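Peer 1: Next up: the structures, one after another.
Quick note: the coordinates plus some simple rules give every number you see, no bench work behind them. Since this is a predicted model, take the numbers as computed values, not measurements. Cβ atoms are built from the backbone, for glycine too; each structure is taken alone.
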Structure P
Amino acid sequence: MSLQSTKHLSSLYSRHLASVRHKNRSTSPFIRQFSHPADNDYANGVQCFINASQKKASDSHSSDAKIAAKSLLQRALLHWTTAAERGHTKAQFALGNLYLKGHENVKKNEQLGWTFIQTAADSGHKESCYTIGTFLLHSSKEIKQNRALAVEYWIKAAERGHMAAQFDLGRLYAEGIHVTRDYAKAFDLFKKSAKQGMLEAHHALGTAYTRGHGTDLDHQKAFQHFKKAADSGLILAQFDLGACYSLGYGVEKSLCKASECFFLAAEAGNPQAQLCLGQFYEKGQAQVPKDLDKAAHYYQLAADRGLEEAKTALERLVQ
């Protein structure tokens, strides 16, 4: 979808606001609690939305509860729309999300949702920039795919400190998807994202240190990042941590610890970990008792996920 003109945007806002006000002429009991009008309306909208959700959850089978929840939602829409017209980017984003995804009492409207979020994005709202970029990478009835523009919006979001945008943009640079491959840019973005706590970014940094992509090769730092991500439950990092223990990269070699990591990753469905665990059972390594049936089991799991090496190992085992 092409960018909306200012005139068309104003028209959409006006029609939307008139519709919401017509449906909800009462005044919210939460109004006039803040000094700034836009902040006041946004906060009141949030409170109404929360109350609507709680009202519905408290008695989902009651018709009175459903009516009350619908009324509260309409109040939320009124407050958010008023705040959005005053340039409140969080309100614009909240409305945009509501219309893009649809709601039980809000009909899905991609064009209107897109308009609200794009307006917030063009005002520098980082979450909106990230959302716009994500939608532009794909296509729908109302939104035409535009990968170059998607990257631009992700750059805006990343520059404003959006953790997921930093990671996703870093991944594009690392893999050369829709942009020229640039390991240095990827590494820098992964560092920024990891500093904010994104586990996938820690894993990406571990991979970069292992391969020397965008930085010097450093197995010890790779191990540290893999461990941080693995200890927090990232399965892919769990496998790579096992590989570090298995090979003695950045840490003292320990097949026992490697097998523990591989087991956790294998049980979560990682095919490489399933292959490695199968090898341990086949050979009786790392305090893992030799068990050809279990070896075949894990080889089969990995083979079912398309791992050719596992298929070969399974064929050898059953001969």
Structure Q
Amino acid sequence: FEQNDIYSTIFPSLLYETHINIFISIKNYKDAFLQDINKLVTDMDSRKPTVIYLHGYLGNVESDDVIAITSGYLQRRDHNVIAIDYRNISSQSYADLTDSAGLVGKVISGGINQLISYGISKRSIHLIGHSMGAQIAGIVGRTIGFKLSRITGLDPAGPNFNYPEAHLSMNDAAFVDTIHTDAGAYGTARLSATVQFYVNKGYRVQPGCPIHYEFFSDEDFCSHHRSWKYYAESLETENAFIGTYCNSSQMFDCGTCNKNMKIPMGYATPTNVMGTFYLNTRSQSPFGMQIRGAVSNNLYIELE
């Protein structure tokens, strides 16, 4: 992703088109352009870790995923909560957005470095992105100039991001975790994170989502959106989703991995492990099955 003349032609004022939003309370935030980020620093607590959320294609700060994730963190009261709003770019064609993702990531990197210059600890920054936002988070990690502590990719976008140098990978932060719910469709099927969770095999159709749907409809996006819904639920119930270490979904389904290592998915995922984990969920909220979702056929076993 090299900046070139086409970026300056299409996005001559990207710093004034990308907003940073500090959330004060649920659905209540203060907004500034990245260029004016200093205006928001007084609303941040340098003693707290900072979570930064990036929406996906066609999203904005009022999107359901942004509201769900920021609200979950606000209820915990233990983080500075930021959402990046790049709607003027994300609302363009998907091809144009993927072409410009590199520049968007670099601009966000600059904004984060400004926050650090005002006293926010770089050791406690956690980027979370859904779909295209996850891929842009990876670009931020590659261009920011230091190792971010954690990047979480919620069903990272697949189309146009399946070549290694463009894709979110374990090298983009000290710890990278991904949650896959629509792999091979709107989400990627690549195995590239430190820890990756495959929920209900990781593919559509997720339980509770319609089998028949119109292309590009809400029903079509149902499985893709499950990733952020699962993560939001984990903010409220840290052990809602438990994954089992396994080499394949087939081995998980037949019970071969039932006694393998198990870890929580989402907010409480430990950062000292590696590997691929599988789990099942319910078809409606609350989706998490706790330990029952971590074994095949919903059989409960005692952890050893």
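Peer 1: Given that volume of the Cα convex hull per residue in Å³, derived from a single structure, equals 190, which label among P, Q identifies that structure?
Peer 2: On the way: P: 190; Q: 120.
Derived from P, not from the others.
Peer 1: Starting from the value 4.6: which structure in P, Q was distance in nm of label points 7 Å out along Cα→Cβ at positions 93 and 245 calculated from?
Peer 2: Considering all the candidates, the number was obtained from Q.
Peer 1: Of the structures labelled P, Q, which one yields 7 when relative contact order in percent (Cα under 8 Å, 6 or more apart) is computed from its coordinates?
Peer 2: It traces back to P.
Peer 1: State the single structure among P, Q that was used to calculate mean count of other Cβ atoms within 10 Å over residues 69-76, giving 22.4.
Peer 2: Label of the source structure: P.
Peer 1: Assuming -8000 is helix-only ellipticity at 222 nm (-39500 (n - 2.57) for each DSSP H run of 4 or more, over all residues; to 500) as calculated from a single structure, say which of P, Q it is.
Peer 2: Q
Peer 1: One of P, Q was used to calculate percent of Cα pairs over 15 Å apart, for residues 237-284 alone, giving 32; which?
Peer 2: Computed on structure P.
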